[in-house]
Structure P
Amino acid sequence: MENYKKLPDAITFQRICKAISVLDAIICQDWEYRYYSYNSVWDEGEEFFEMRNGQGEYLLVLFKNGGCAINGVHSEYKAADKSLLTKGLPDIFNDFIFGEPVNTRGTNFCIWTNVSGDWQYNPTNMADGKGELLHIFDNNPQTYIGWAEEYFEDSCREDGISVQTVQDLYNGKTLTKEMVLSIVDELEDWGQLEEDLTEIAYPCDFI
């Protein structure tokens with residue numbers, strides 16, 4: 001997804017961020033080893049999504065006032081001039097993009113929504129890795145499944161993750177025990193999952 005305009009609208013994008021964070025929370029109950037995570041109470045009126053792979057690649061995403069800002073970091077590419085990358089960035093995202101943890105992690109690309117909800121990006125002539133980091137957001141459940149079954153290896157169901165369950169999560173459907181067990185063969189700690197879902201602000205019904 002080298003063309004940032006292929007990103008879904010911000011509402012769909014946020015829904016996918018939550019869904020893949022729920023999926024990671026089910027497949028890997030140890031937060032330290034998850035790839036995707038979501039905090040619905042990052043700060044007052046702010047929600048935060050993070051991708052980290054332990055090898056220097058990050059997506060740091062802020063949702064605020066119905067808008068969104070994405071900061072991408074890829075260790076294989078040289079950081080660009082942030083003042084050029086952020087030209088036109090709405091003021092509400094300044095503290096995020098120029099503060100922590102973004103400032104420490106660095107910036108290879110920055111994408112945000114404007115007042116009309118369109119994605120904005122200032123292109124440079126430098127490779128920045130956004131295609132690699134953003135491909136998961138194509139709104140296709142098979143994309144996540146293919147990635148997860150390789151990344152988490154034996155942690156997923158032996159017969160594979162249910163495509164229907166992933167699609168249901170992408171659509172925001174309430175998570176049930178049956179859905180969980182269509183992703184993994186067994187879950188060690190249901191209480192931990194409920195805590196994670198509360199942080200993500202994702203509905204569940206395990207009765």
Structure Q
Amino acid sequence: MTRKDLLKNIAITGYNVGFGAKRHFATLDIIDKVPGTIGVLSTAIGVFALVFDILSAKWLSALFIVLGHIGTCISIFDHQKEMYDQAGKELTQKFHDLRRLYYSANALEEDDAEGLAALEANWKEIEKKCGSIGISKQILLSGWYAHLKFFGESHIDWVDEELHFKFWKDKIPASLYAWVFLVVACGLGFLIWVSISALEVSA
């Protein structure tokens with residue numbers, strides 16, 4: 001493996017490990033904050049509904065019943081918060097180790113075969129350890145949140161030097177495009193249905 005190949009591989013592992021760390025923290029945030037937020041909003045809406053009739057609408061009540069159920073489902077993960085926190089911290093440490101390894105490899109002389117072999121072995125060891133740290137089961141939408149945390153909070157210049165992140169291709173979750181398409185399609189379908197219904201009534 002050449003020094004250039006090693007740098008690229010360290011950066012790829014750095015992206016996977018760094019994003020994985022942020023996804024664990026994203027799942028932790030969702031478990032920790034979403035159920036409480038839903039509870040506070042539901043209570044607030046219920047209180048203000050006594051004053052404002054518009055807040056007594058059936059669709060709003062149905063929405064908060066659904067949100068309450070979502071909060072209950074998320075609460076099932078509550079006992080695993082420490083696991084996600086610990087895994088996120090360990091992966092973050094490995095991310096820092098990879099960054100130091102990257103700069104060591106970057107400073108290495110092209111013909112230093114012995115140094116290159118040592119750094120390559122170090123990279124493989126870190127990659128192997130990271131595989132045993134991560135938790136495969138993550139909460140829905142944690143990937144979207146992790147994108148915000150990784151690209152917005154992390155110092156990833158060294159990863160970007162090798163991978164050259166593009167905004168639309170890399171920084172926006174691929175699944176978001178599918179959801180946007182689905183929402184737009186449903187919205188258009190609803191508008192068409194309303195328009196047809198209005199025409200039938202007027203006829």
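Values quoted throughout were computed directly from the atomic coordinates according to the rules given, and no laboratory measurement underlies them. All values derive from a computational prediction rather than experimental measurement. Cβ atoms are built from the backbone, for glycine too; each structure is taken alone.
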Which of P, Q yields 40 [percent of Cα pairs over 24 Å apart, calculated]: P
Identify the structure, out of P, Q, from whose coordinates semi-axes √(5λ) of the Cα gyration tensor in Å, for residues 35-82 alone was calculated to give 26, 11, 4. Q
For which of the structures P, Q does the calculation of mean count of other Cβ atoms within 10 Å over residues 51-58 return 10.0? Q
Please compute volume of the Cα convex hull per residue in Å³, for residues 123-186 alone for structures P, Q and give me the label with the greatest value. Q
Comparing P, Q on mean count of other Cβ atoms within 10 Å over residues 107-114, the highest sits with P
Source structure (of P, Q) for Cα extents along the principal axes in Å, for residues 75-138 alone, computed value 31, 28, 22: P
If distance in nm of label points 7 Å out along Cα→Cβ at positions 91 and 179 is computed and equals 1.8, the structure in P, Q: Q
Using helix-only ellipticity at 222 nm (-39500 (n - 2.57) for each DSSP H run of 4 or more, over all residues; to 500) as the calculated read-out, with -9000 as its value, let me know the right label among P, Q. P
Taking mean count of other Cβ atoms within 10 Å over residues 11-18 for each of P, Q, the highest value is that of structure Q
Figure out for me which of the structures P, Q the number 37 belongs to, where relative contact order in percent (Cα under 8 Å, 6 or more apart) was derived from the coordinates. Q
